1. Out of 1, 2, which has the highest value for relative contact order in percent (Cα under 8 Å, 6 or more apart)?
2. When helix-only ellipticity at 222 nm (-39500 (n - 2.57) for each DSSP H run of 4 or more, over all residues; to 500) is computed for each of 1, 2, which one produces -12000?
3. Which structure, out of 1, 2, was distance in nm of label points 7 Å out along Cα→Cβ at positions 40 and 56 calculated from, if the result is 0.5?
4. Ranked by mean count of other Cβ atoms within 10 Å over residues 48-55, which of 1, 2 sits at the highest value?
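No value in this document is a laboratory result; all are computed from the given coordinates. Predicted, not measured: the structure shown is a model, and the values here were computed from it. Cβ atoms are built from the backbone, for glycine too; each structure is taken alone.
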Structure 1
Amino acid sequence: MKKGITYNLDKPRTLRYGMNALAKIEDITGKSLMSLDLNSVGVKDLLAIVYAGLYHEDKDLTIESVGDLIDEYSSINEVADKVGKALTEAFGKTKAKQGE
């Protein structure tokens, strides 16, 4: 199981990006993950990414309810930071080749 990170919203939730979450992001955005630029992602795409990362533990969530949770308990800067950390957990850190 992919690791995740805790994100305190209405309660502690876990952002996790396994295969199902990644497929859900592609389904919602209509974009390949390779075409998403996480350094300049739009609000709709960011919301889809957060929703997909939380869905594994709460199937009753909707994109709109996730947006409401972020509005109520977080900020766009914090959510971007949490998503970045959770994606790093999912894909691991790249290690420099020996001698570089």
Structure 2
Amino acid sequence: MNKPLVSIAVLKAKPGKQQALKEGLLALVEPTRTEPGNLDYVLYELRDEPGTFYMREAFKDQAALDAHFATPYFQRFAATADELLSEPLKLIFLEQVSN
């Protein structure tokens, strides 16, 4: 049985682009949650560093994650990444070790 893919995406806004990044990320939440392979998709902002966002994500398997990356709404967001992000998106994959 395949384990779900769980990750944290770290996204840091360029100065002056915090609100635009936040809006772009929020626009991904609802449609992503309706994807058949999505298990979890929640956006957080670092309390002590506004403009730094963490997206907690879980997908059923690699195929579900690949399908997410191919959606039109994700592709639209990805096309704006260079304009919004101060550094490349960091995707940290996690292994669950407790229940």
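1. Values: 1: 38; 2: 44.
Between 1, 2, the highest calculated value is found for 2.
2. Working: 1: -15500; 2: -12000.
For helix-only ellipticity at 222 nm (-39500 (n - 2.57) for each DSSP H run of 4 or more, over all residues; to 500), the value -12000 is produced by structure 2.
3. 2
4. Details: 1: 24.2; 2: 15.4.
Going through 1, 2 one by one, mean count of other Cβ atoms within 10 Å over residues 48-55 peaks for structure 1.
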